[in-house]
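Readers should treat all values here as calculations from the given coordinates under stated rules, not as data from a laboratory. Bear in mind the structure is a predicted one, so any value in this text is a computation, not a measurement. Cβ atoms are built from the backbone, for glycine too; each structure is taken alone.
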Structure I
Amino acid sequence: MTSQATLRAPVFCHGALLYAAPDDFCEAVREFAQAGDHDGEPVLIASAGLNLRRLRPQLAADGMKLAWSGLPNAGINPRRITAAIRAFADDHAGQAIRVVQEPAWHLLPPDELREAVRHEALVNLALDGIRAAVLCGYDARLEAGTLPCAQRTHPVVAQDGRWQLSHSYDPDAVVPAECEPPLSSPPEHAAAMLYRHDQAAARHFAAEHAHRAGLSAERVTDVILAVSELAGNTLVHTSGPGTLTVWATSNEIICQVHDGGHLRNPLAGTRRHDPDATGAGSGLWMANQLCDLAEIRTGTGGTTIRLHFRLT
């Protein structure tokens, strides 16, 4: 057992706080941040979820020196949260750091909630060997399968005011199977094209459907850039063609790229590369910065990357 205020470890501690009332989470965050501030540990609020947004004025009034991720859509694309945490650790190399996030809450749609939980599994890998304490809030109103996944992806869990080791946590499982279900098939009305050497055709195809769906001109540009980066990865890292599939729903447009490549690094695309350098992961990093949600599944059968762009 350990008190909330002393949640820390010589190397890495990643704790899930299962709370029944938002006030409980907010109070835990204040104690956690105050303890870090007292010890001179940099504190990052990495995912400004609903409760953390309400808490921000209180934390500011406490006079603590906190860093906020600054992501306008923090919590929508969890891979951008992972990138923010890794960048914060890089900026404070050699120091113990603290991170607070609320990656999942009960109002998220299923696909975003699923990726938020998957992100939590990758945090363990992203901060391996770094002196860090990470506090993650989980609303008890989350769907039934989410809380067990939280216990599977966090070494320690707190409920009813008590911290304890999670008996379902497996340090050898990078992403537990139940946290990474297969993606659903594109709908029948989805438009698809094969590409190999012509990135321009893939860009035009995506732009045409994005315009037709009602995406703003600025966001259409984001779609073009993201699809171009992924299509470029197909050309550079595989010997076969890729498939671009695009479809729209009532509130978003989805661009899916599938090719025969295999992403061997689960953290690919979560660390910014030197802008003057090239290499695997730079295109995926760019795509992650441009979309509202990225779903990635990879294996010996190839890699599927599904990018979501909200219409509003």
Structure II
Amino acid sequence: MSARALVIGGTAFFGRRLVETLLERGDDVTVLSRGQSAPDLIARVRHLRGDRNDRAPFEAAIAARTYDFVFDQIAFDREDVESARSALRGRIGKYVLTSTSAVYAAGAPRLLREDEADLDSIRGGEYAVGKRRCEAVLLRSDERFPFAIVRPPVVQGRHDPTGRVWFLLQRVLDGEPILVPPEEEVIFRHAWADDVVQALLLAAEKAPDGAVLNVASTDLWTYRSYIHDLAAAAGFTPPAVAPVLRSTLERAKLDTYRLPFGTGYRAWVPDTARIEALGFKPTAASVWLPDVVSYYRRRHAGGDSEGYARRGREVQVARAALA
């Protein structure tokens, strides 16, 4: 039986993949967006044109129908969730908030468990703080409102607008050594966009009200092992990794060199036991990483990643360290 689904912000990255999956299942799909991207996708759904920051028209638009599931992809602060909840109260089966594993504090235990997030923390930047506030609206309310929260880490897949993978992939493709400051090495799990979609659907259909669910791949990486796997996925020989201290980079006038996945955590490994209990089956990175590499090579052909204009200096410093 098809479901009525509303996706708030479903035209970019894995929000787009979510909409495509709902359509493939035969669901009745409505998307609210500003209508500035993915016209091919918008043509296939019931489209509500609007900006959620224009609160009154936004609330009127999403309150016009009832929905089995609402997937909120673009709630970035408290007011976003409060507005959606006000409009949807009594009109939905389940509200699913896409949050982030950035809500966990830096220095958290190696395995990030859902109940260990400090929603009052102001560390981690505006994005992390805003997502904590979003979650707090739901988790600290006594009001009856059916919801679930999904926390992915860094997500990889087609239509990724961030360029993070390209930072390392472009350097892999030139074959020269890559700088990884040893004090910034980290153990991490990422997630594939299709797996995040799987988790969002499980949260909507199977999770109990109020559930908070991590989602991630089972693959564990360090920067060194990720660079190796990225090269293998591209069909290239893995480049050398040069462990150069941050202080050395600063003296070499490479103080703006930044690894793309964050270094505030010594480990960023979400525990996925809860979502797996609902039937979540993560896809091995060996299956999806080649597709990610292929997508980035097409998307960024002829364009440089952040800081690549200083690549010659990076290579010079790396070679000296490896000599």
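Taking distance in nm of label points 7 Å out along Cα→Cβ at positions 95 and 295 as the criterion, the top structure among I, II is I, with the largest value.
A value of 34, 21, 16 for semi-axes √(5λ) of the Cα gyration tensor in Å, for residues 63-222 alone, calculated from one of I, II, originates in structure I.
Supply the structure label, taken from I, II, corresponding to percent of Cα pairs over 20 Å apart, for residues 143-230 alone with the calculated value 48. The partial results should precede the final answer.
Working: I: 60; II: 48.
It must be structure II, since only it matches.
Sorting I, II by FRET efficiency 1/(1 + (r/R0)^6) of positions 167 and 303 (r between Cβ atoms, R0 = 35 Å, to 0.05) from high to low puts II first, with the largest value. Calculating distance in nm of label points 7 Å out along Cα→Cβ at positions 79 and 119 for structures I, II picks out II as the one with the greatest value.
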